[in-house]
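Trainee: Structures are listed in the sections that come next.
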Structure I
Amino acid sequence: MSENEEEIPIEVISTRETIHSEIEEILIKKLFTVVEKIAMLPSGDLDFKPYDDRLLIQLEALIEKKFVQKVFDQRTDRQITSFLSQLKRERTIRDFDHV
């Protein structure tokens, strides 16, 4: 590199931040996959049965985190709010069925 050219500063991101962002990216992809493929029952509820508890817990935590971070707003993002409430209801049903 010649003396006249300036070096572009490289932003160093901590390993922890990198890992968290990679995990979040994977979870967002999973969320989109679930939303695209989930079936609707005749009752109008979403059919979460094909998905395991672990995935539902991860998606619930991700969506709630995005509400806390103000990425989503409960008043304006009604479909996301509805999806989250149905997901929570499914998890509650599963928790009580396993008792």
Structure II
Amino acid sequence: MIVSLEIRKRAKAGAGPILGILAVAYFSYHLIEGDRGLFAYLKLQHEIDRAEAVYEITEAEKAALEKRVALLQPENLDIDMLEERSRDVLGLAHPDEIVIYLK
């Protein structure tokens, strides 16, 4: 009887710290490995960096295309740009030019 009381007494005394350690371990694990943990944050940050790089490239391409379109507007028509586009799209050339097709 005395032995069982001693075991119960020690179990009650040790249960609190053990549960506390288990709770800290559980939350620490999920802080690092969880769906919203440190590794998930780093992965999302990497994806954001890649998306921003793609966005910057796309914006640069968009600006270049907008500049070319602006040169073809009737208000400020660039003759050189018009000639380049007509040669490219329509296959036009001056009569005195020699055209060499490359495949």
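Just so you know, all these numbers are worked out from the coordinates, no wet-lab data involved. Every value quoted in this text rests on a predicted model; they were computed, and no experiment measured them. Cβ atoms are built from the backbone, for glycine too; each structure is taken alone.
Trainee: With helix-only ellipticity at 222 nm (-39500 (n - 2.57) for each DSSP H run of 4 or more, over all residues; to 500) coming out at -25000, pick the structure among I, II it was computed from. Please report the intermediate quantities before stating the final value.
Mentor: Details: I: -20500; II: -25000.
The correct label is II.
Trainee: Quick check for you: by FRET efficiency 1/(1 + (r/R0)^6) of positions 15 and 71 (r between Cβ atoms, R0 = 25 Å, to 0.05), which of I, II is greatest?
Mentor: I
Trainee: Okay, next question. Of the structures labelled I, II, one was used to calculate mean projected area of the Cα convex hull in nm², giving 15.0. Name it. If you can, show how the numbers build up before the last one.
Mentor: Working: I: 10.5; II: 15.0.
Going through each structure in turn, the value belongs to II.
Trainee: Among the shown structures I, II, from which was the value 1.4 of distance in nm of label points 7 Å out along Cα→Cβ at positions 39 and 55 calculated? Please list the in-between numbers first.
Mentor: Details: I: 1.4; II: 2.8.
Corresponding structure: I.
Trainee: Where is FRET efficiency 1/(1 + (r/R0)^6) of positions 23 and 79 (r between Cβ atoms, R0 = 30 Å, to 0.05) largest, in which of I, II? Mind dumping the intermediate values first?
Mentor: Details: I: 0.80; II: 0.00.
Checked I, II; max of FRET efficiency 1/(1 + (r/R0)^6) of positions 23 and 79 (r between Cβ atoms, R0 = 30 Å, to 0.05) sits with I.
Trainee: Between structures I, II, where is distance in nm of label points 7 Å out along Cα→Cβ at positions 7 and 63 highest?
Mentor: Numbers: I: 4.7; II: 7.8.
Largest one: structure II.
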